[in-house]
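All of the numbers you see were taken from the coordinates with simple rules; none came from a lab. Worth saying up front: this structure is predicted, and the values here are computed from it rather than measured. Cβ atoms are built from the backbone, for glycine too; each structure is taken alone.
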Structure P
Amino acid sequence: MRAAPAAGLEIGNLRKHLAVLLFCTVLLPLRSEAAKTLARTPPFSAVPEVRAFISEMHEQHAFDIAELTREFSRIHSNAAVLRAIRPAAVPELQRSWQRYRERFVNERRTSNGLRFWRENAAELARAEAIYGVPPEIVAAIIGVETEYGRNMGKFGVLEALATLAFDYPPRADFFRSELEQYLLLARENGYPPLSLKGSYAGAMGIAQFMPSSQRYYAVDFDGDQRIDLARSSADAIGSVARYLQLHGWEAGAQIAMPANVDGDPTALLSADYKPRLPLRELLQQGVSAAVETEQFGDRPAALIDLVGPAQPTEYWIAFDNFYVITRYNHSTFYAMAVFQLAQALRAERSRTTE
């Protein structure tokens, strides 16, 4: 007779457990999603500044106001984009050449780069013949940017650019211009503005071109009558090479070489990385190179430093082609990672094809 209450108690506990399970697996996620929805900012179409931008796009480029308003009604300010673009709270965390190099110059990117080179050897060779940019430099840029197309970004390009254009004052003018270029690019190529994914900053495709760069520098390198930097490795290869050529790449010229410095180099460091001093003059002011420099004569050069908290600063002598790489990304860390990954690709390809 005492078994019945015990069975009832077990059934009651089971019901409680089921109720808790239902709450945790079904109701709690729904409440979380509802909270997120309530916490979202208004759609961009409700922002006066955006409505003014839509009117400008209508007046300057004949965009349909109702259509653009519908597009902007489907996107909101993206907090993840704003978090990604803001500088780190502790500035020194951004300034470690050693940590930066480990991310981009490593065995994985080298092995994947060799595979990319083998698969696209004809296109890389043709790009060098037309634009003068070596295959390893083009491959290294694509490797640093997206690891050969594996990581092209997961942000909606329209939402990312709108967020930075209207909610990030430090660079609002730049991103508003890129937003304009993106809408023009989408219209010219016939794809919906909401359809493309890219980086948090709005860069797109295998080579991570910003919209303005794609409109001005990209090329249909595979000859299919369209430029597709997201799916065509050939288009990406040709576009990278053309971009570098149009920014001053000199075929066969030196890029950079390691240097030693006697004394305080502060006065010799180039703030914008632009080579200006003749190499001989730089060498007369306490800078020495690890290789023979007579062949370089009075070629313009710049002294750059690669700093890091864990190791002594590295000094390099950089030439015009190094500066050209910084036009792709205005960072000496970036340009040096491209240069060193390119060196690794060239050395490994030479070794494996001997």
Structure Q
Amino acid sequence: MASNAMDRRTFVSQMTCSLGLLPGANVLAQTARWCGPQTTQDQPLRVALISAASYGTAGQERTSGSNHGTAFATIFNGWDEDLSQKFSGTFIRSARQIPNVSVTKVWDPLPAAAKAMAAACKIETVCATPEECCSDVDAVILIDDGSGRQWQYAEPALRNHIPVFCDKPLAMTAADAQKIASLAAETGTKLMSASSLRFVPDIVRLREERAALGTIKLAIATGPGKLVYYGIHALSMVYAVMGGGVRSVQHVGSPGRHVLRLRYHNDFETLLIVTEQDQFPMGYQLQLFGDQGSRSITPDLTDLYWYLLQAFIDYVRSGQAPFPLSEEVELIAVLEAGERSLANGKEIQIEDLWSPAKK
């Protein structure tokens, strides 16, 4: 694969055709309490979007257009069709909205893109700085902008005790992921980060029904793209159903054809298979094998961003996290360990990169 941009075009294509309608689902099966003010379901919330109107992978020039930024904005605000047609670059229109929440501020490194997006998505204020975007709002969303470093914008909001959603990936290394997680813990501020696949109904349902398979011995998860940047989606399906607890990672594939063997602290193992587009196409699939049966699903990705943002808004309102933030940090450590294993051919112990005891 020549660049991460090709990865993104493939992913955008898959996501765009998945924005339809599906019944809602209760995704808050596993909770953890954080401090901070709570709100009622009827109280309007004001949200800021940061780095939301343009996209650019590391070392490449940013260009107008944002898959996640426009999709997230239209979930909350809707859009003006005429102005959206004039917007330069990717513009995703969500078929489903979340009521009583509106995007009131936006910031982007490309001011012209932010201004055009604000007009098309009915956003009141275009901010001059990320810090300005983190004031007079009830929540902040840091958009996946291709850099893998959107977490760096979190500090002003966290120090002001404003809940933050950091779009995937939380960071590109376990050390950086733990850095921002530690700041959230230090300030006692809500912080959530997740792949949208964690919350699609098929995955949530499989978690609820997995007991019928007995003791799960093996999971196989597949997906397309770069190992850390998009492999997070395939691995998140496993975490959503089985939780964390990975002990070591061994890369047994080849560059572009990533096959990771994950060993856990119990008798459970996972094979994570992530292929880049120049190798061969591979969709998202999760298979579970237990001592009383097996199950294979290809998740329906309809409204996947809606389910993700609904989980975050529920967290902001209730103070109950849908899963421990430490799982997301561990997930980044697992993907980083896969990269290290590919480079040196060795099995990598997760505790060498991250462990809860080293926080």
Work out which structure the value 0.10 belongs to, where FRET efficiency 1/(1 + (r/R0)^6) of positions 137 and 297 (r between Cβ atoms, R0 = 25 Å, to 0.05) was derived from one of P, Q.
Q
As an exercise: percent of Cα pairs over 16 Å apart, for residues 257-328 alone, calculated from one structure in P, Q, equals 71. Which structure is it?
Q
Upon calculation of helix-only ellipticity at 222 nm (-39500 (n - 2.57) for each DSSP H run of 4 or more, over all residues; to 500) from the atomic coordinates, which of the structures P, Q produces -16500?
P
FRET efficiency 1/(1 + (r/R0)^6) of positions 233 and 265 (r between Cβ atoms, R0 = 25 Å, to 0.05) - structure with the largest value, from P, Q:
Q
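Determine which structure produced the value 42, 41, 29 for Cα extents along the principal axes in Å, for residues 97-248 alone, calculated from the coordinates; the candidates are P, Q.
Source structure: P.
Of the structures labelled P, Q, which one yields 15.6 when mean count of other Cβ atoms within 10 Å over residues 65-72 is computed from its coordinates?
P
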Relative contact order in percent (Cα under 8 Å, 6 or more apart): greatest across P, Q for structure Q
Between structures P, Q, where is Rg/Rh (Cα atoms, Kirkwood Rh), for residues 153-320 alone highest?
P
With distance in nm of label points 7 Å out along Cα→Cβ at positions 105 and 129 derived as 1.2, matching label from P, Q:
Q
Taking mean count of other Cβ atoms within 10 Å over residues 145-152 from the coordinates of each of P, Q, which one would give 20.5?
Q
When you work out Cα Rg over 2.2 N^0.38 Å for each of the structures P, Q, which one comes out largest?
P
